[in-house]
Every structure is written in structure tokens, then in C-alpha cells.
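The following blocks contain the structures, represented as C-alpha cells.
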Structure P
Amino acid sequence: MTDFANRLIAWQKVHGRHDLPWQNTTDPYAIWVSEIMLQQTQVSAVIGYYAKFMARFPTIAALANATQDEVLQHWSGLGYYSRARNLHNAAQTIVDEHSGMFPQDFDTIQTLSGIGRSTAAAIASFAFHQVQTILDGNVKRVLTRHFAIAGWPSTPKIEKALWQLAEKLLPQSDMVAYTQGLMDLGATICTRSKPKCTTCPLNESCLARQQNLTTILPTPKPKKSIPEKNTTMLILRQGNEIMLIKRPSSGIWGGLWSFPEYDENTLTSNDYATIALNQFGISATADSALPTFSHAFTHFKLHIKPQPLTITKQTLQAREAGFIWLNIEDAIGAAIPTPIRNILLYLHKHPS
């Protein structure tokens with residue numbers, strides 16, 4: 001066992017996290033769901049979603065047999081919705097190809113939708129005590145600081161070097177404590193800003209600390225200007241009911257329910273009623289626009305102009321063409337993106 005691993009394991013057993021909802025189990029399903037939810041999402045945000053998700057889908061079979069709408073509804077608000085779709089697809093694969101049993105073979109685990117090398121390693125380590133290394137964002141930060149590795153960690157060259165280094169550091173026992181220790185250290189001690197170096201179990205050998213590089217490493221991603229996009233969403237409303245349409249399975253908010261969306265730059269106020277009539281068979285009059293709602297994605301910022309329309313008459317087409325009509329209260333709890341929920345909450349608070 002490396003000294004790095006030895007100190008990390010000893011620290012985790014005493015000072016690490018031991019009471020998270022997905023810990024103290026070897027159930028690969030429970031571990032898998034938690035690892036997918038924790039991708040690009042903080043623990044504090046995941047805990048509530050995890051409890052509700054597992055209560056509704058307690059087994060792989062329950063998840064596989066659910067509809068995508070049900071899965072997305074229980075994921076709604078957590079973001080990065082492709083994770084939910086991949087989780088659902090992988091559950092169906094496990095039922096169809098592995099008799100409902102989560103596979104133990106490390107290479108096979110990586111063939112499941114949405115599971116990469118690091119996630120597969122976490123599952124294999126926690127569920128099956130296999131000697132596999134993880135390399136998520138927290139671990140990259142720990143390694144680049146401890147070994148003073150310059151360069152943005154997600155470049156192919158640096159990432160390859162980090163994988164090789166991570167493999168050399170692996171112990172041959174206590175894999176659960178070691179893997180959890182890496183996660184805990186990055187999340188609670190070797191944090192992105194203001195790391196707690198004085199309480200770190202690896203501080204004596206940390207090159208970044210010795211060379212005063214903790215504020216410089218890891219090397220940040222080269223900055224690019226974040227583009228901003230503007231869009232108009234039509235809120236077709238009749239009394240307390242609003243119309244939602246399902247977004248395509250690919251792209252942002254894939255498979256979720258939303259308002260009809262149009263490029264703001266191509267519309268004028270005279271177009272709204274025409275769109276409602278031609279596309280949805282609805283006669284409507286445009287009301288005053290609501291305040292703009294903004295939402296930041298990883299790669300761009302979206303500004304939404306919600307445009308309410310009061311329906312004066314609708315044909316049967318609008319009820320049969322794949323749209324749904326829900327009262328605002330029910331729509332708030334549907335499988336919808338966070339910005340759409342915020343718009344609905346605004347409508348709920350301002351009914352007139």
C-alpha cells in the first residue's frame with residue numbers, strides 16, 4: 001500500500017463522511033443512482049432528490065418498467081437530464097440483457113448508458129470491492145495539487161497522466177475507504193477555494209502546499225465568452241389550464257414538457273396569434289408579455305420572454321396532436337425544466 005493511500009484511508013475512517021443516504025450498502029443499484037446524480041451536482045442538492053427517486057423506483061426493475069415521463073418527473077429540477085434518460089435506458093438494458101442483475105464485470109459496467117470509466121470504478125469499488133480507480137473533478141484537483149501537475153486537467157495529455165498516476169496510487173485493500181476518502185478529501189478539505197490545508201492528511205507531502213501553488217492549481221479551463229440567446233415561449237392559456245408540448249429527446253431539456261418556443265428575433269407581436277391558429281388550431285389574443293426569465297447553462301445563457309395568449313376558441317386538433325393541457329398546479333409538478341417551473345410559479349402567484 002502506498003503511503004498516500006495509507007494516510008488517506010486512515011483519515012477517512014476517522015474524519016470522512018459515513019452517513020450519506022447511499023453509504024453503508026453494497027447494493028450496486030443504490031450506489032449507481034447516487035453516482036449518476038452526483039455528476040456535476042453537489043451532495044447537498046442530491047440528497048432530497050435521491051430519497052424521492054429511490055422511494056419511487058426502489059429497484060432496477062421498477063426503474064426499467066417506468067415510463068420516461070415518470071423518470072424525468074422525479075428528476076425535474078436536478079438538471080443535466082440526459083443523465084436521467086441514460087439511467088432509464090441502462091436499467092432496461094440490465095433487465096433485458098442481464099436478467100435484472102447489475103453486472104459485476106468492470107468492462108461490462110462501462111457499456112451501460114451514461115456510465116464512464118470513473119463512474120464504473122466507483123460502483124465496482126463500493127459495491128464489489130474491486131481495485132479500480134476513480135478520477136472525477138474532485139480527484140483531479142487533489143492529484144494536481146499534491147503532485148504539482150500544471151495544465152488544465154481535462155486536456156487529453158494531462159488527463160492520461162492523471163489516470164496513470166491514480167492507478168499507481170491504488171491500494172490492494174480497503175477500497176471502499178480509499179475511494180470514499182478521495183471523494184471526501186476533494187469535497188471537504190481540498191476544496192476549489194480556501195482549501196483546509198492544515199487539516200489535510202496529505203499536507204506534509206503536498207507539493208502545491210510546499211511551493212505555494214494551492215491557489216494556482218489545478219490550472220483553470222481557458223476562458224471563453226459565454227454566448228447569450230433570446231427566445232420567446234408562448235403560454236397558451238384557457239382559464240387555469242395551460243398547454244405544454246414535449247421537447248425532442250435530444251438537445252437541452254430532452255424529453256421534458258415545455259412551452260412552444262420560437263426565436264425571438266424572428267417574431268413580432270402580430271405573429272403570436274397566427275402561430276397559435278396555424279400550428280395548434282387555436283384562436284387566441286396576445287396579452288402583455290411577462291418579465292424575462294434568465295437561465296444559465298454550462299455553455300450559454302438563455303433569456304426567455306414568456307408571451308401569454310388568452311384562448312378564445314380551439315379546435316379538437318389541439319387536444320389530439322400530442323400536446324397536453326394541465327392546470328397550473330399540476331403542471332408545476334410535471335416533468336418540466338426549472339425555468340418553466342419558475343414561469344409557472346410566477347403565473348400561480350399572479351393569476352390575473
Structure Q
Amino acid sequence: MNTQQTFRTLTITVVLLAACFAVPLSAQSVPEAKELNLYSARHYKTDEALYSDFTKKTGIKINRIEADDNALAERLKSEGANSPADVILMVDAARLWRAQIDGFFKPINSKYLDGRIPANLRSKPDPEGSTWFGLSTRARLVVYNKDKVKPQDVDTYEKLAEPMNKGKVCTRSGTHPYMLSLIGAMIERRGEAATEEWARGMVANMARPPRGGDTDQIKAVASGECGVALANSYYLVRLLRSNKPEDKAVVSKIGFVWPNQKTSGAHINIAGGGVAKNAPHPKAALEFLEYLASDSAQEYFANGNNEWPVVKSVKIENEGLKMLGPFKAEDISVAAIGRNQIAAQRILDRVGYK
């Protein structure tokens with residue numbers, strides 16, 4: 001072999017070696033970092049124990065951004081494809097549906113989640129296959145003043161809009177997702193025309209313009225300012241479990257009923273979440289969602305935050321939830337409830353539901 005041939009052989013060898021070492025990182029087997037970026041609209045301090053338990057079991061550190069749903073949505077929009085979010089948790093089917101429409105979630109393939117979470121408590125895949133899952137539930141019940149209202153006069157959502165309850169009704173703002181989801185469910189089972197008639201009756205029966213949160217509604221019922229109000233179950237359970245004298249005084253003056261027990265059942269809403277579309281740690285994100293559907297996490301939702309598990313086999317040890325007793329729940333798809341929120345808002349706007 002002459003000098004020129006030797007040089008050519010060495011050159012080829014160097015080029016081949018360089019090519020081997022020049023394989024991009026994306027093509028190499030790089031282990032995913034043991035961390036998770038969580039964007040959460042859940043504002044419950046009791047969730048700290050939930051996150052700590054996940055880290056203890058998996059070694060995955062959770063970095064959290066907590067804000068209300070609207071603020072999280074705006075942040076995700078501004079971050080776009082560069083968002084560091086791995087998991088997005090939101091409260092209410094309407095908000096989760098909007099997040100899916102806005103393209104915040106990615107497809108999830110999990111036989112575990114599919115087997116644990118009922119079909120009516122999760123979304124249907126959108127055209128790109130993205131989806132989200134309900135992880136806990138709460139119910140919309142009726143709270144009434146025991147001195148002013150008979151329970152049989154308010155034992156359905158429909159009766160709240162009847163003339164006998166004129167000047168007695170209090171609710172949150174009509175723009176709040178809790179109201180939009182309730183009305184979205186009514187649209188699904190009764191149609192838009194009947195739902196609009198109901199909403200018009202509600203406006204006519206208001207004791208005051210809609211304002212405040214659910215706890216404010218309950219306290220207004222206790223004070224006599226309102227005769228009857230709508231409230232999510234976990235707000236009532238907080239008061240039932242409280243040892244504060246002022247909360248005990250409120251509880252002593254109110255009663256509650258599970259509405260529509262002879263027909264469609266009480267309206268159910270969810271807290272839930274999905275894997276973010278551009279999640280940098282998708283494996284950890286899926287592991288976290290599956291953890292939230294585990295028995296231990298589902299028990300925590302019930303015992304720590306007064307919510308019902310979505311996994312029906314999980315036992316509840318929360319005395320406050322037990323005080324509410326058994327009830328018939330509606331079985332409408334939460335995805336349909338979310339889809340109906342636009343029609344719901346139009347109805348509320350037309351009838352002047354503030």
C-alpha cells in the first residue's frame with residue numbers, strides 16, 4: 001500500500017468514527033429526568049400530602065405552578081410549544097373541555113386509566129387523539145333554610161325556577177364554570193328550549209344578584225338572606241366537619257337535599273387532568289396520572305379533600321361524606337357537559353343571568 005492509499009484509508013476511518021460520535025442526542029437512549037412540571041388549578045393545601053406520597057413512591061420530584069384555570073390557560077397559550085408543563089390539572093368539566101379545544105393535551109394510551117376511570121368521566125379523543133381524565137367528583141346539591149323552605153319544594157333543580165320559590169334563590173354568577181356545567185348537563189338531557197325557560201325562571205326567583213362562592217351561598221341561606229341555594233358538595237362537607245362555632249351555627253340552620261332523585265339524579269362534576277401536549281417528561285407525566293387513579297390517591301381525594309373517588313371500588317372513610325348519605329347521580333358524559341358550555345353561556349346571556 002502506497003502513501004496515498006494509506007492516507008485515504010485513514011481519512012475514511014476518521015470520517016466513520018466521527019459519524020459514530022456525531023449521532024444526535026435525540027437518537028440516543030437518554031434517560032428521562034426524574035422530575036415533573038405540574039400546572040395545577042387545584043388550590044387545596046391538603047394536596048401537598050398527595051404530591052409528597054408520589055415523590056416518595058417514585059423518586060420523581062414535582063415542580064409546581066399553581067394558579068386559577070384562566071391564568072393557567074393564558075400561560076400555556078403564551079408559552080406555546082416551549083411550555084415546560086408535563087401535567088395539567090383543572091377543576092370542572094367545562095374548563096377541561098376548553099383546554100382540550102385549545103390544544104393543551106396530548107394523546108394518552110393507558111390501559112390502567114381506561115380500566116379504572118368510567119367512560120362518562122373522561123373525554124373522547126379529539127381529531128388529534130388528545131384526551132383528559134376525571135380524577136375526582138363532586139355533586140351539585142341544594143341547600144335550604146329550614147325555617148323558610150320546605151325540602152319538598154326544592155327537591156329538583158327544576159323546582160328552583162317555579163313561582164313558589166320567587167325571591168328565595170341564590171347562586172354563583174352565571175359566568176362561573178360550575179353554573180355553565182350544570183346548565184350544560186340540563187341542555188344534554190332536556191334540550192336548549194326547556195333549559196332556557198328554566199334559566200329565565202331562576203332569574204325571576206333570585207333573592208339577590210348572583211355573587212360570591214359556594215360557601216357564601218350556604219352562609220346566606222343560614223342568615224336568611226336566601227331561602228335556597230346551589231352548592232358543590234365538598235363545600236358543605238367542609239362545614240359539616242368543622243369544629244368552629246361559627247360553622248356549627250351555620251350548619252344548625254340549614255338543610256340539604258339531593259335533587260332529582262326520582263328522575264335524572266344529582267348533577268356531577270369533576271376535577272381532572274391530562275398530559276400536556278409538549279411535555280418534556282411524558283413518561284413521568286403518565287406515571288403521575290396513573291398514580292392519581294390508584295387506590296391510595298383516590299382514598300386521599302375522599303378523606304383529605306371531601307371529594308368522591310372516580311374509582312368505584314375505593315372505600316370512603318370520610319365521616320362528612322357519609323353524613324351526606326347515598327344518592328342517585330346523573331350519568332351524563334362530562335365531555336358532553338363541556339361541549340355544551342357555549343350554548344349554556346348564550347342561554348344565560350339571553351335571560352340576563354348575571
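Computed from the coordinates by the stated procedures, all read-outs in this text should not be read as laboratory data. Predicted model, so just to flag it, every value in this text is computed and none were measured. Cβ atoms are built from the backbone, for glycine too; each structure is taken alone.
Listed values, structure above:
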read-out	value
Computed 5, 22, 29, 20, 14, 8, 2 for P(r) over Cα pairs in 5 Å bins from 0, in percent, for residues 119-166 alone - originating structure among P, Q	P
For FRET efficiency 1/(1 + (r/R0)^6) of positions 47 and 215 (r between Cβ atoms, R0 = 30 Å, to 0.05) computed as 0.95, the structure of P, Q it came from	Q
Relative contact order in percent (Cα under 8 Å, 6 or more apart) - structure with the largest value, from P, Q	Q
Given 26.9 for mean count of other Cβ atoms within 10 Å over residues 87-94, calculated: source structure among P, Q	Q
If mean projected area of the Cα convex hull in nm² is computed and equals 20.3, the structure in P, Q	P
